[in-house]
Structure I
Amino acid sequence: MTEKKEKKGKISKEALNVIRTTQRNNIELTNIADNKANMLLSLNGIMISIAVPLILSNADEMVGTYLYIPAIIMSITCFATMYISAMVLRPSNFENFRNSLKDKNTASPFFFGNYFKMKPEEFFLDIKQKLKDTSNLQDYVAQDLFFVGKRLGYKMTWIRAAFTLFIAGIFLTLLTTGVILLLSLK
């Protein structure tokens with residue numbers, strides 16, 4: 001019975017396929033989250049740009065019939081949804097990312113957040129040193145997956161909040177409009 005012995009630090013083909021699949025899935029999910037945030041941002045921007053001129057041109061009627069209440073609710077909903085969506089789309093602050101790691105020698109040389117402020121010579125020296133010892137490759141890959149996953153979790157959490165706020169705000173706007181219209185008919 002012969003067994004293939006893997007060199008220390010080498011990643012098996014199966015593990016490499018799992019890592020690639022996970023990275024690809026995380027990137028696709030990040031793109032989906034960004035597209036949803038962009039859609040919410042655009043939709044609410046369009047709603048505001050249509051509603052504001054209509055509201056301002058009919059301000060006297062809206063105040064007299066209390067329709068300014070749903071207009072305010074809709075405006076707050078749109079602005080809050082736009083703010084959350086913009087925060088999801090805003091790039092992370094990597095200024096202190098490398099400094100947040102306890103041991104800077106364990107920082108993955110493959111994640112741009114660890115080297116984007118380095119000078120070229122510093123980066124080349126760092127990556128050469130880290131690639132000499134392949135036993136840490138698994139740690140670097142795991143670190144990259146972890147931080148991409150953390151960012152993805154952040155985005156998905158806030159996208160869900162933005163959608164929930166948007167749905168609740170639109171429902172409340174329609175409900176108050178209906179109540180005001182029903183009360184005005186009496």
Structure II
Amino acid sequence: MAREPEGGRGRDRDRDDRDNEFVDRLVHINRVAKVVKGGRRFGFAALVVVGDQKGRVGYGHGKAREVPEAIRKATEAAKRALIRVPLREGRTLHHDVNGRHGAGRVVLRAAPPGTGIIAGGPMRAVFETLGVHDVVAKSQGSSNPYNMIRATFDALEREDSPRSVAARRSLKVSALQARRQGAEAEAVDA
């Protein structure tokens with residue numbers, strides 16, 4: 001039986017919560033030092049993404065003197081801040097979308113089956129916990145994990161399902177889908 005390596009590397013693996021269906025991913029840990037009379041006093045800040053792999057995802061930030069306590073606080077904060085994202089066929093996004101937060105900008109694109117998750121670092125953690133199987137994502141601008149996560153969530157909050165768009169326009173979903181397929185056919189002919 002293979003053992004997890006000791007130290008920091010084994011901590012950022014997926015961990016199933018024993019009490020419920022959520023999967024959490026540790027994205028980033030930041031160590032900060034406060035200089036006091038006797039030396040340095042260290043604190044830790046953790047960034048965690050939590051999801052049910054069925055379309056719900058959230059992120060949280062926790063700070064404490066010990067790493068496990070910071071992770072626990074971040075996980076609880078993430079569970080309180082869950083959002084629901086509509087997925088096409090339970091595997092990809094319905095449409096391409098852009099998101100931004102501060103200097104962080106991201107582009108998320110729907111992808112055909114078999115593409116996989118083509119995304120870097122913090123964005124990959126979001127898609128894995130969300131339950132997306134096929135997506136192409138690009139981070140532009142800031143590589144700060146906090147800004148990348150917030151920009152990704154900004155983009156995911158803009159994601160609409162055909163059902164919600166049809167309801168907003170007072171159309172039937174089938175009429176909306178027919179328009180989309182007609183536009184795709186014109187693009188192929190051109």
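Since every read-out is calculated from the coordinates, none of them should be taken as a lab result. All of these numbers come straight from a predicted model, not from anything done at the bench. Cβ atoms are built from the backbone, for glycine too; each structure is taken alone.
When distance in nm of label points 7 Å out along Cα→Cβ at positions 86 and 118 is computed for each of I, II, the one that comes out at 3.5 is I.
Structures I, II were compared on distance in nm of label points 7 Å out along Cα→Cβ at positions 30 and 70, and the highest value belongs to I.
Given a value of 4.7 for distance in nm of label points 7 Å out along Cα→Cβ at positions 110 and 174, calculated from one of I, II, which structure does it belong to? Attributed to the structure labelled I. Could you figure out which one of I, II the value -10000 for helix-only ellipticity at 222 nm (-39500 (n - 2.57) for each DSSP H run of 4 or more, over all residues; to 500) was computed from? Answer for the origin of the read-out: II.
Among the shown structures I, II, from which was the value 76, 24, 18 of Cα extents along the principal axes in Å, for residues 54-141 alone calculated? Comparing all candidates, it corresponds to I.
Upon calculation of relative contact order in percent (Cα under 8 Å, 6 or more apart) from the atomic coordinates, which of the structures I, II produces 16? Matching structure: II. Can you spot which of I, II the value -0.47 was calculated from, given it is log10 I(q)/I(0) by the Debye sum over Cα atoms at q = 0.08 Å⁻¹? It must be structure I, since only it matches.
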